[in-house]
Structure I
Amino acid sequence: MTIFRVENVKSRFVFGDYEADNEQHALDVYAQDAGYRNFAHAREIAPVEDDEIVATRQTQPTSEAAGYIVFDNNYTIHGYGESADEAWSVYKETMADAGITVLDEDEDSSEQIGEWTRASGMRIIGASQKLLAEIEKRGGDIAWHGVNDVAVTQSEYDESLSQ
């Protein structure tokens, strides 16, 4: 199988890199990852213009993971570290510092929405050294992209496009 990057060519938003046999298979894998049966089903539910979302064959990884990030559905980074455990620990500390309770899937809360979140709503991915350094300097509300299953800075992403 080959790695394909799925992105919206209008907004330049990268949905991710997917292992697939061909472009159509990559679009179907992306759609399934988002909760749809396949790409055609996704377009029925959330219509887009023809060729607005594309899958492009990737050549080689441009970055290696030096650590991990924990992020939410808005792609805001809430935790990071050299190991996955450290990233989850920083995430939990960040939430606690903000007065937000982290709940497991089987837990419930009488607190108001906004005062709690579920750990299952977060995702974790490997991250480049440059991204980890940028998070250290600027915090987690920054632009980043996925390149071959590694979260990278905007400049690393731009560099990957020129290869």
Structure II
Amino acid sequence: MYDVFLTKGCRHQPSLEGVEQQFPELIDLNVAKRATGAHPGFLGFDLDNKHIIHQLMGTLRMAGAQGEIVFSKYRNAQSTLKIDEAMVIAEENLRKEQNEHLDLTYGKIRLIEEGIMWFQFASPVKEWRQQGYIPGAYSIFVDKLDGHIWQDEEFDLLLR
């Protein structure tokens, strides 16, 4: 199930006619009211159709909103991992990565961002930077609910 988390509300009333015609289930969700205000946060949806949520997010962005598509389960999370706990998990993951790639020189790991669903950590990789790779770092996304390392498949569920 998907929800939308807005860090900034719409500057003007979003034009939802086309989206609501295509996806009538949105009509009763009062999207326009939920998406306004300075920092709306979670909009409170439990939508299972990725096409709806992506089209809705695009419409809200056109109205000036800023935010992201999230899994609904993060909306009502009772407890989340603390940064220091997530750092331990990220350091463990980095050690495994270092053992698998002995030809690379990893730098000190640091917190890059705290998102709604994860903590993002990164460790600069000397050889990648020398070769001009951007960002030139190994990134680790630690889930805020259960501490697992996010895999590409999870990002794909949100982004595609």
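Coordinate-derived values only; no laboratory data. What you are looking at is a predicted structure, and each value in this text was computed from that prediction instead of being measured. Cβ atoms are built from the backbone, for glycine too; each structure is taken alone.
A few remarks follow.
- Origin of the value 2.3, where distance in nm of label points 7 Å out along Cα→Cβ at positions 78 and 110 was derived from one of I, II: I
- Between structures I, II, the calculation of FRET efficiency 1/(1 + (r/R0)^6) of positions 46 and 102 (r between Cβ atoms, R0 = 35 Å, to 0.05) yields its largest number for I.
- Highest-scoring label, criterion being distance in nm of label points 7 Å out along Cα→Cβ at positions 6 and 134, among I, II: II
- For 2.0 (distance in nm of label points 7 Å out along Cα→Cβ at positions 126 and 142, calculated) the corresponding structure among I, II: I
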